[in-house]
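Next up: some structures, all given as structure tokens.
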Structure P
Amino acid sequence: MDAVWDGDWDALKRAAVEVAARAYAPYSGYRVGAAAVADDGRVLVGCNVENAAYGVVLCAECGVVSQLHATGGGRLTHFVCVNGVGEVIMPCGRCRQLLWENGGAELELVTPEGLRTMAEVLPMAFGPENLA
């Protein structure tokens, strides 16, 4: 997606809904789409990609982070994740860690309970500073 984000959370959610429709979910039928903004304004999207070996499923958040790095790197600043019917959902614990690594405590995300920061949804997170 070549769009630059203008601060419209509804448009970001629509991008997540649009990409969820392209998810590859033949086993669970549970489509997930994610959309995020990089610190330079790039809009990034990802969808879940299932696999017959269930443990190697790629979450939508993985697609977002891959696109972040594939298109120039940077940091995530805003994020939303939806299911196949467009409802806002929470990233799983593994994906929260992935989002922390690529957006940090200040990353803002839409949750089913409203706007939150990563510091709120992953308190006391483990990050690169813990490896020093």
Structure Q
Amino acid sequence: MYPRDRKYTKEHEWVLLEADGDAVVGITSYAQEQLGDIVFVDLPSPGTRLAQFQKLGEVESVKAVSDLYSPVAGEVLEANARLVQHPELLNQDPHGAAWLVRLGGVDKADLENLLSAKAYDQLLARQA
């Protein structure tokens, strides 16, 4: 069910390592389903340095406010400005247009601490 080209956290974020070494971070479809209708997203400014699993922002839904965590360490190159203006995109396209941030200077070794798509599917099956 989940894109196989990414790695996942137990907190339901994903990271996609791009060919240039930068990484794109987002939340999973499962996360947005659990949150319900998303009404606000707070993301870090470019230049912010994040450690692996450090809080990177917040997402607010009609149900709750939830913290977002960075799956890998890196420097924020770009925050998704479109998402800040239209947080409902997270409900519509969490694995595509609704990415959260793009990170540079990523340590590929951090990926070893994350789940494959298969392992993430198994995690969700155990939670069901």
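Descriptive notes on the structure:
- Entry that produces 31 once relative contact order in percent (Cα under 8 Å, 6 or more apart) is calculated, selected from P, Q: Q
- Distance in nm of label points 7 Å out along Cα→Cβ at positions 27 and 43 from the coordinates reads 1.3; which among P, Q: Q
- Origin of the value -5000, where helix-only ellipticity at 222 nm (-39500 (n - 2.57) for each DSSP H run of 4 or more, over all residues; to 500) was derived from one of P, Q: Q
Values in this text are rule-based calculations from the coordinates and carry no lab data. Everything numeric in this text was worked out from a predicted model, so none of it was measured. Cβ atoms are built from the backbone, for glycine too; each structure is taken alone.
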